[in-house]
Structure P
Amino acid sequence: MVDILPEDTPLWQSMETAALEVLSSYGYAEIRLPILEPTDLFARSIGEVTDIVEKEMYSFADRNDDSMTLRPEGTAGCVRAVVQHNLAMTPQRLWYMGPMFRYERPQKGRQRQFHQLGVEAFGVATPDQDAELIALSRQLWRRLGVDDALQLEINSIGSAADRARYREALVGYLGQHRDSLDEDSQRRLETNPLRILDSKSPDTQAVLDSAPVLSDYLDAETQAEFAELLSQLDALGIAYVVNPRLVRGLDYYNKTVFEWTTEHLGAQSTVCGGGRYDTLVSTFGGKETPAAGFAVGLERLILLIQALDITVSAPADLYIVTADENAYRHSLPRLDALRRQFPDLDVVQHLGGGSFKSQFKRADKSGAAWALVYGDAEVANNQVTLKPLRAEAEQQTIADAELESFLANYLAAAQSA
């Protein structure tokens, strides 16, 4: 569990702002969910024999001796809220953002407290909903400048009946090669054999090369829906790879599953994953409701932005330098008026005093475009000196009354650049 320091928060804020703009443009509304939920909520939804429930959840008994869990993912809580508040009476497009918790081995891109953006849609059973979710995620990658670094992998895991038929065939095949499987896969053979498909063991993958293929066990309706989804992705110009071994690690998925992966982050290659979960609402006591969604690992998205050396956050526009206490007090009402008049202007006021030399060092380090200087002469004559910190421009001293026009032109030029 790590701190996000002030030097990193501008990148997080820019990413969050981009996500909000994209989600709003698609008509998705924010829902804010508890971090703590009853343990049974996750055991029922995720699956009692999954790694998350068996090994990774932070669970404890509260003062009433009820078992509670810090949320390891967001979909279960979102579905619980939809059922509890009768939101599924009409189609819903929802999103949430915040910390999740899993007791895992910490490494780059994998933390015990991590953050996710979750996007969930309820009430539409047809492939156009899946296509919209994938298109929305692609739009976010474009907005952040990482779209060329991500690849879409997609699969259909069919209905529960499809998977039951496939599971029988898969267990029969893998049982003949049990000794060649890694230890985790041998255990999963008895509990959750479909998870063996995404084993990272080379020996297990070699065994799987000749294993039955899930797509051969899908019914005609599911195959037609998957074909229609791929057709819509083609129409949207979204490239994809059909990965027959993609199953995802949560039991509630059915039909469509997908992941956005990258080659820039080493072993932690999955940045976003999701799919359809049409039975989860009824599992929690609601009316049977089709649903689909995805989650973005925000730490991994940040790492990808940094790996690609993308700048998504802008530095301050103005840094205010003052000669002494009198100049500082002189500047305060003027800066307050500027902030009201130009809400898009980022203004940093130097605090704590110090020499001009030390203040200009701070101004340069801030990344600001201009320093606004109030010295003795400026205070006496109701003027301000504008010193360029980045652009090839001349230092100039102007009347206070002219500053409004200067800043209006500066913002117009910045917006058109």
Structure Q
Amino acid sequence: MMFRAFEIAANNGWPGVVYEGNCCGAMSAYDFDIPVTFRHRIRFTKRAFDGGNPVVRDLLGDRRGVKVLVLVETEVLRHFPALEGEITEYLEEAGNAVLTEILTLPGGEECKVGKWQIMQAMRPIERNGIDRHSFVFAIGGGAFLDMVGLAAATAHRGVRLVRFPTTTLSQDDSGVGVKNGINAFGKKNFIGTFAVPYAVVNDFRFLDSQPEETRRGGLAEVVKVALVKDAALFGWLEEHAGRLGELEPAVMEEAVERSAVLHARHIAEGGDPFETGSSRPLDFGHWSAHKMEQLTGFELSHAEAVSVGVAADTLYSARSGWLASGDALRVIRLLKRLRLPVWHEAIGRRDAENRLEVVAGLEEFREHLGGELTILMLRAIGEGFDVHELDADRFEQCLCELRAEARPVAAA
């Protein structure tokens, strides 16, 4: 069976290839490149809905009669009962916005368990006639933003979403990302989209309302991004670990902003914003974290799971000879000074055949992207690199170290 291919150019300049063969006749093929540019707007402010604050008003632009639908996580309104009135007054004073509805919806990992929650966010988009020139404001934590983001990305094939992350974790990491998703088939974020939000407004006012555990947990992602992207930030975290451990607002806000900018810069400039390859540099420590969340029925928070996962992969990098052992100890010491966990029983859980259940997360991690298994490890603080396999025995040795690190020091 012989075929011959040659290039053609039609009168209008379209590129093409004609294939001639002696069996099935001729066929043509045309390849077109469709370049698309996104503007990723990220703003840091405090009290975004104060009348004198121009941040949100500037994002709305000059178009008259623009519709705004506001979806707020229930827990946020519990801490800020006056927020609804503040939003209403702010948009009225803006002059060009039409507030269609303010709706409260539940958040937390429970809002990501099925399509019913997505429809809760989708219905008001349809009911209020929200179109591609309208805005959906989503105010809540990371899971809530994931759920509303998926609804906004799929209604009308995408409407303008402005995220207002309210937790440390969502402000310093997920809220400035471009992913939306819900859990399915027992897997984290199995159903989802990549969709760049119209804007992200990190309002530091919300950070003060979180429970201490939630506020602290988000620091795990700051440590992670410093480890893989910015040694200077890691040094700053060490220098300010005491104040961060006490959750002092000024240093917390600086940590959040520096982390968010690093995450956003990687997405915009790292060459693979929609993860079409096999590498996920910002997911250091996440392959085991996602599995631990699943193994605990998502009772273990993402932040705590990431902290343990980062500790485990840091020790694995050192035990493999890639990272200096002294640097690995610096990482463990920092996590503990920030009062973040370095151990959870889920990472050591075994199946009926005495195999570590968390190791199954490697295949799920690979499957999420497809292609070759690719996980990030550390060559130095601030420098990650890809590896394509993990030695289960060596990983178990790291878990023994982690368990020992997590034991309280006996009183003298």
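Rule-based calculations on the coordinates, nothing more; no lab input. Because the structure is a prediction, the values reported are computed rather than measured. Cβ atoms are built from the backbone, for glycine too; each structure is taken alone.
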Structure responsible for 3.1, with distance in nm of label points 7 Å out along Cα→Cβ at positions 99 and 139 calculated and labels P, Q on offer: P
Label whose coordinates, when P(r) over Cα pairs in 10 Å bins from 0, in percent is calculated, return 4, 18, 24, 20, 13, 10, 7, 3, 0, 0 (choices P, Q): P
Which of P, Q yields 1.5 [distance in nm of label points 7 Å out along Cα→Cβ at positions 267 and 283, calculated]: Q
Comparison of P, Q by FRET efficiency 1/(1 + (r/R0)^6) of positions 131 and 243 (r between Cβ atoms, R0 = 30 Å, to 0.05) - largest value held by: P
Identity of the structure behind 0.90 (criterion: FRET efficiency 1/(1 + (r/R0)^6) of positions 275 and 299 (r between Cβ atoms, R0 = 30 Å, to 0.05), calculated), options P, Q: P
Structure with the greatest value (metric mean count of other Cβ atoms within 10 Å over residues 35-42, set P, Q): P
